[in-house]
Structure P
Amino acid sequence: MTSSPYHLPAGKALGGPYTVDVTPATAGWGYSSLRVLELPPGGSHTFGTEESEWIVLPLAGGCTVACADDSGHATFALTGRDSVFTAVSDFAYVPREARVTVASDGGGRFALTGARCTRRLPARYGPAESVPVELRGTGNCSRQVNNFGAAGVFECDKLIAVEVLTPGGNWSSFPPHKHDEHRPGEESVLEEIYYFEFAAHDGTPGLGYQRVSPSGRGRGTDVLAEVRDGDVVLIPDGWHGPSMAVPGHHMYYLNVMAGPGAERAWLICDHPDHAWIRGTWPGRPVDPRLPLYTAPERSR
């Protein structure tokens, strides 16, 4: 393995109050952002959304999200969850040009997924029971996707965000794929951030591996990284995948994407050497460990 400027080990992307602070300026691109905010019990943090829209997503713990702009005030109580491996979480969307306060009585860790945008949409609450939980792949390519901020699921201007859970020993983000070229109806240009967490076993932390290979476009991004809790991988271009979870440790990653296209869409191109693997999935069983959990039922 070689070091890469696109692999940010835990602590390398610190910024102000954030344990992770990736912005268009720090990443050297135009749209995608990710912040991870850790609050002690009774703690709070206020920030301006500026030119970006944001989704506040609890990773561990619950919080309130208060949003104020020239259209008024809104406050959302987020139940959250114990960890990313235990439940689907509710979330809150806040628009550009607003003032937001995240506060937590019990403390916790909260992801702020963001995208520079032009439209100003209303602040909204996203209930956990409305999050589609999707199973992709089969066998050791099986993974779970929580599509809380996917295109076509929850309205945003530019932001696309999902969670992926990969059981220990499985490969996800496979076959390798890319979205670094504008080809209408086939591929969209999206900058992407991966943020990782792992399930420990008997107190031993987990780990995994992430590959990004050059596609011949953009910066020629090339990454082979051992990833651990709190690590980030930036993907401005290139074939990304696989994401490999070591046996015995489930892997979680949060994907944040945004790009310049007029249409908010996740359109990908599979690597031609590995695209055939999708043809082996139909009729084969999904890993029986999945789903790790499902969204709660809607209350009646």
Structure Q
Amino acid sequence: MTPAAGGRLYVVRAGALTTVQDAGRPGWAHLGVGRAGFLDAPAARLANRLVGNPPDTAVLETTLTGCAVRPDRPVVAVVGGAGCRVTVDGRPVAWGAPVRVPAGAVLDAGPAACGVRGYLAFAGGPAPDPVLGSRSADLLSGLGPAPLSEGDELPLGEPASAGPPPHAGPVPWPGAPAELVLPVHPGPRHDWFTGAALRTLLTAVYRVSPHSNRIGLRTEGPPLERSRTGELPSEGMVLGAIQVPPDGRPVVFLNDHPTTGGYPVVGVVPERALAAAARAVPGTPLRFVRA
């Protein structure tokens, strides 16, 4: 995808945290480079499909408070993911469906009414220069474009087609879970925890902490007791690893997680289950169950 001549996207309101994300940069962990990419891949890919993009085209990922942008050329856009009020130059337009945004008009995705992360897809997609094959921002390493700020501008890519595919009506978007249930495989260091701690992990009700971010979903609930003391040498970390820091409360690693770590990993959540974690608002009840 190459930037369209003169096609730019100007940031009018950046929101709490808005980043450019695509499918990420898997395959570089051996060099200490994390994956990054869409936290809620099903929602991002659906938004891309609705504007006629290939599924892994870059989008804007918002966090709780949405954002507002102004294109300098007409563009077809979709606001999906977290439900919110959407306007074009102050006039309400459809959420979760393609809308035509005139050149110079402001597309505003408001605060999330449900869920956490919204996705703004544009025909052609935002097209900052790729780093290691991806346009994704990685909050931990700093690779890729920085989180958006008011006044920033991004190039827009050329649309893949003349317009979006025919829209057949309402599309079922995945919603925020009332209860987050995450399957768990035993981790490489589960034997660092007492039997009581392992039972607690699989029976207690935790809650999603407001301190969660793209690096990890933090939890509030009973701490897990170790069966041994001491520290581990740093070892490789994978997406979905449940690391247990000194406070004993599990942290589920998400897309911007470190590639190595020295706290024991008690379990691993399969990747397919992590999109729901990206949608869970702070305070959501969370249960870990045996995979």
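Any read-out appearing in this document is the output of simple, stated calculations on the displayed coordinates, not a laboratory observation. The structure presented is a predicted model; accordingly, all values stated were derived computationally and were not measured. Cβ atoms are built from the backbone, for glycine too; each structure is taken alone.
Some points to look at:
- Identity of the structure behind -0.47, -1.14 (criterion: log10 I(q)/I(0) by the Debye sum over Cα atoms at q = 0.16, 0.25 Å⁻¹, for residues 58-129 alone, calculated), options P, Q: Q
- Which of P, Q yields 22.0 [mean count of other Cβ atoms within 10 Å over residues 154-161, calculated]: P
- Ranking P, Q by distance in nm of label points 7 Å out along Cα→Cβ at positions 114 and 218, the structure that comes out highest: Q
- Answer label among P, Q for the case where helix-only ellipticity at 222 nm (-39500 (n - 2.57) for each DSSP H run of 4 or more, over all residues; to 500), calculated from the coordinates, equals -2500: Q
- Source structure (of P, Q) for Cα Rg over 2.2 N^0.38 Å, for residues 122-201 alone, computed value 1.25: P
- Distance in nm of label points 7 Å out along Cα→Cβ at positions 50 and 242 derived as 3.9 - corresponding label from P, Q: P
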